[in-house]
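J.: Some structures to go through are shown next.
Read-outs: derived from the displayed coordinates by stated rules, not from any lab. Computed from a predicted structure; not experimentally measured. Cβ atoms are built from the backbone, for glycine too; each structure is taken alone.
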Structure P
């Protein structure tokens, strides 16, 4: 389980700190595919990097933390921001954005798989035995064991993406974080990658967190999802409920802009543009673009709270039903 507790982050710049994530509070459950959606620049990748504890200058945590907990090999574990790195590969792994470019171009894939395995685990068997386990795992994912002898440049974009996912899941981590896993791939390859992620989650019974601006990706594979806007979570709930009955004005406009099979009416985009994070508006950050905004919306930041059972949102216009 991942608990995000009152988390705020910022980037240091020569003109002062730019606050990106603002007082986030939510939980990602065990054995689910959790989606994070929103427009470009809303903080999706920053959130994923913070969940992974990949906090490097100029990114910093202002306050709050991420707590990773669960059971692995019959033993309980718990890591907090600052020491989640100790859990990398074994308890949590990360598929970064543009993952096709992160493989070492001058190392064969077999070397990169060996490097990803903790030293204490590699001591339990010979290198040949380890590579045999890796090859067997690749075949389970419908990948040829022969790619272990290949260099990344010898593989297509889709194959490199599959290899990265295999690399991230080989140690059966409790949590896999994937940032835009289908970017720059054609629709046929995209479908294959999504099916691979779904099959892996069912097999490993772990938690997957998928970041994508493509709402279609979330509709196809996620169980629950968070809609982000300007560094905050606007709405969170079951994916089916969010698409079928969005309650936040931003989510309503986002879903309303999606094309639908058989519906030939013109789609209406969201007017305006997201605010600059360096100088955000007072009150609700969506208020300048919201057709329902009131004076209160423009002055007071809405509280992120449970509106309906399992449905959370930050909007002054919504009445709690729980």
Structure Q
């Protein structure tokens, strides 16, 4: 019996330096029934020629030029050309461990429909990995090991864009790559969450994530912090916001102010609290800043926490615990 076909989607732009390592890691996968839909997103180096050589020697590799511009257009084109029963993404500058496709597919086959398979990630860089990226890797992997990714979805993208697999049927059901909303990987993750697709826990490293100075996630304006706040608020208001309960922002730093400004623009009322005595009692955007103990005067509330300091987040969590409040129902960490 023939094994299911996996469609791998790769947009690329000016990654000539890394493409061979990426493609070689795909070709050496233990699972061999795959097709690669690889899209040149207007490269100006020799990336296209390099991929063309691979495509000429391996009929599973299908090369196209982006008919539009940007990652979303490239993914739409790749998906439209795909025929696989299962869909996965890959970045053109990263590396697949040899068991990646086999492991993701086996996990999906074991669990059935309405599941997303993912795996642990490992950053690598010729210049060394920064402390920030190492902490992100540790945090992301701690969620994936338990399959609790959605529990912190408003903090950051909890499913790495180049390390997931899903059935075609389930991807089509959530509109695949059609929404034009950046960051596109975060948007897709929120749609997994909206559809209640369960994340399969995994304890294996299935993706080697390359970091370097000109990586798109570092340089593209679509991945700026404001884009992240926009998408967090969009899905919070759509999926988890209860308009019958008072909404509270905790924190008056830059992120707290950005969230407050956006809520004001949407005419959504909110209370504002912090633990900075210099700000308590002041009005920002015509909203009075109150001490955090103000929460105790509200029987039911939803609180967006914009405090980024990890030690303070632990204190805040303990405070909510004493108030018998639940994460992802009563309070939501946005950083």
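J.: Quick check on the output: 4.4 is distance in nm of label points 7 Å out along Cα→Cβ at positions 211 and 267, derived from one of P, Q. Which one produced it?
T.: The value was obtained from structure Q.
J.: While we're on this one: Which of P, Q yields 1.19 for Cα Rg over 2.2 N^0.38 Å, for residues 19-66 alone, as computed?
T.: Numbers: P: 1.19; Q: 1.12.
The value was obtained from structure P.
J.: From P, Q, which structure was Rg and Dmax of the Cα atoms in Å, for residues 75-114 alone = 13.5, 38 calculated on? Walk me through the numbers on the way to the answer.
T.: Working: P: 13.5, 38; Q: 12.0, 31.
Answer by label: P.
J.: With helix-only ellipticity at 222 nm (-39500 (n - 2.57) for each DSSP H run of 4 or more, over all residues; to 500) coming out at -10500, pick the structure among P, Q it was computed from. Working shown, then result.
T.: Values: P: -8000; Q: -10500.
For helix-only ellipticity at 222 nm (-39500 (n - 2.57) for each DSSP H run of 4 or more, over all residues; to 500), the value -10500 is produced by structure Q.
J.: Matching task: 3.5 is the computed value of distance in nm of label points 7 Å out along Cα→Cβ at positions 139 and 179. Pick the structure from P, Q. If you can, show how the numbers build up before the last one.
T.: Values: P: 3.5; Q: 2.1.
Attributed to the structure labelled P.
J.: Quick check on the output: 0.7 is distance in nm of label points 7 Å out along Cα→Cβ at positions 187 and 259, derived from one of P, Q. Which one produced it? Don't skip to the end; give the middle numbers.
T.: Numbers: P: 0.7; Q: 2.3.
Only structure P yields this read-out.
J.: Using mean count of other Cβ atoms within 10 Å over residues 155-162 as the calculated read-out, with 18.4 as its value, let me know the right label among P, Q.
T.: On the way: P: 18.4; Q: 21.0.
Going through each structure in turn, the value belongs to P.
J.: Check the numbers for relative contact order in percent (Cα under 8 Å, 6 or more apart) across P, Q and tell me which is largest. Walk me through the intermediate numbers first.
T.: Values: P: 20; Q: 16.
Evaluating relative contact order in percent (Cα under 8 Å, 6 or more apart) on every structure, the highest lands on P.
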